[in-house]
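Take a look at the structures listed below.
Every number here is computed from the coordinates shown, using simple stated rules; none is lab data. Remember, it's a predicted structure, so these values are computed and weren't measured experimentally. Cβ atoms are built from the backbone, for glycine too; each structure is taken alone.
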Structure P
Amino acid sequence: MTFLWYLPNTIEPGHRGDDAVDGYGTLDHLAGLARTAEEHGWEGALIGTGWGRPDTFTVATAIAARTTTFRPLVAIRPGYWRPAHFASAAATLDHLSGGRLLINIVSGQDNLSAYGDVEGDQAQRYARTKEFMRIARRLWTSSNVTYEGEYFSVTDSTVVPRPRGTGPRLYFGGASAAAEKVAATEADVQLFWGEPLDGIAARIERLRGLSAALDRDLPPLEFGLRITTLVRDTTEEAWRDAEARVADMAAQAPLPREQLRGPAVGQQRLLDLAVRGDVLDSCLYTAPGRYGGGGAGTTWLVGSAEDVAAALRRYAELGITHFVLSDTPYRRETARVGDALLGRLRETAGAVTA
């Protein structure tokens, strides 16, 4: 199993309630968070992307130079990058970091015109992503590559230096039918938001079926979970803190639920969960999604360390082997959650593989 955390790649403090202010957004601050992750058992962390935020590759490179085992999971967007330029940058960072680089391919909509990109409809966006991923892999494993696609092309192209092995692992997200076809054929790891167990089980079954039907030519697709984990010493303390935090969210940003909806199918799925109840499965809290929680902040796993570890074990039983967790304040929770959860979860993983 792989256990990753999350680093806030923003300049302004306060991301998801983080109370850190001094030095926020500086290299010292970010490298300190990464070293805290190393010290408390995390293998690395996701570093988010988006126009108007620090460049994710630059941030990851600087952090890699100040850490020894930390693996940056770098989020990147086709269109912001051309595939050959991306493949070269990724191969270089992977080479310099000793093979530590991981990549999260993001196809969701962004402020495209700000950096000169254009996109069509959903089908076009994912078709372009598929070409992007295919070309990058070819460039990491072959020399003198020529590829003529509908959206991208390269002629007699060779990447120097070479990355480790076949190149960085490609994580990918998306819940639409178009996204799932890309994941089934091109991704190494499909990331899910924090859905209930029945929804995750159905999606894993569907993606495995798609992989077979579409003649996947890569090793079997793996699966990951990206979710907020609110962990306290006792179940009662955790729920008290979770409900108080949601009450603060409601007071500060009482948005109608309809205004929180965007075009992303995965986000819509999360918001729809609240209809089924505030708490699903054993401890999946859906209320944050009503008051501005988005993405990994839409649903939370809440409870004692054993409560949350038990919930994560149930996801692992379905086939989840990659976990990207987070909570705020980031520095405190990197240590707290790492110390409380990772030993328990690695014992489980060891027992399963023994």
Structure Q
Amino acid sequence: MAAAILGVLLALSCVPAVSAEEPFEEHYSEAVVVNIIESSSEHIDPDNWIVEQEIEVRLVDGKYQGETIIAKNSLSGTEGMDIELKPGDRVIVYSAVQDNVIQQSYIAERVRAPFLKYFVLFFALVLVAIGGVQGIKALVGLGFTMAGIYYILLPALLKGYAPLPITIAVLIGVTFLTMVVIAGFSRKAAAATLGTLGGLLVAGFLAVLVGDLAALQGLATEEERILSMVDLPLDMRGLLFAGILIGAVGAVMDVAMSISSAIEEVRFANPDLGSWALVRSGMRVGRDIMGTMANTLILAYTGGSLPFLLLYLAYELPPAMILNSELIGAEVIRALAGSIGLIVSVPITAVIAGLLNGSSLHSTDQS
């Protein structure tokens, strides 16, 4: 992703200024490669070279749909940044337009969206086929989550809002809506929501505390460094901590709902159980869950950092360099803060669900 963004930025920097009075318009269009007209090589030195290709493409959407144009494509021998093309490939073309005439065009990226859409559709079908009505509810909850992040959180961050407060507010809203969709306005939903909130607050507090002590700057990855160069009012350290919360909330919600649901089922099986008996039942369930879920979080973050870990080991860096690098430090804090938040959500949810489902309250409801 970072390589694609960097490639687009480099392409934009190569577009000539057509006119100070008539600034160019930017267009992105999907296109099909018709032909590779020619390639010219330029050797900078024996180990570095650039191939400039002229690609004939036919635009298949957008304002200039149906037109055939020439787009430039640069190859530098850098795997992951070069876009090797052949006739029939579908690509995204960036065009600079002035006076409704395309002035310059560049190959920006391959087309991948259709395959991703099919995979998303397959995921939805599997979820509904196995989960039934609950699967449909899960999709609705996922829709709330995506909408909250895309339409509220990201625009707010781009406007310069403090990342942690706005992230916590959005995640609370998303959690509440998801729990209500899945369990309705019920004790189960209330306990799971409050348990999730408690775990998130603990994870956020620990992430900020340890991040400050470890002097994390939020500039360890290529994407973060690119963002820091863009003229936007972004708090990179705040984004790091906000990302930790977003990465942890799914697992915390899962644990909180599992415990709340288990306590409610125990209450249905034995309505005479008191609150603290239910709390103890919830804690037993929670202890079984937290072992596997904490492992899941740590493995997920390790999987995301696998290339960096291999890179450190391949260059045989000493342990002191590996353990003290900001990238590894950020991932350790991400994994452990999220896991601690998950663990803390277990007793919080168990106590709240136990108190809400105790025999005295149940008896009051029945009367």
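Supply the structure label, taken from P, Q, corresponding to helix-only ellipticity at 222 nm (-39500 (n - 2.57) for each DSSP H run of 4 or more, over all residues; to 500) with the calculated value -13000.
P
A value of 82, 51, 39 for Cα extents along the principal axes in Å, calculated from one of P, Q, originates in structure Q. For which of the structures P, Q does the calculation of mean count of other Cβ atoms within 10 Å over residues 227-234 return 20.4? It must be structure P, since only it matches.
Distance in nm of label points 7 Å out along Cα→Cβ at positions 27 and 235 was computed and gave 4.8; which structure, P, Q, did it come from? It was calculated from structure P. Of structures P, Q, the largest value of mean count of other Cβ atoms within 10 Å over residues 131-138 belongs to P.
Taking FRET efficiency 1/(1 + (r/R0)^6) of positions 67 and 171 (r between Cβ atoms, R0 = 41 Å, to 0.05) as the measure, the highest value among P, Q is held by P.
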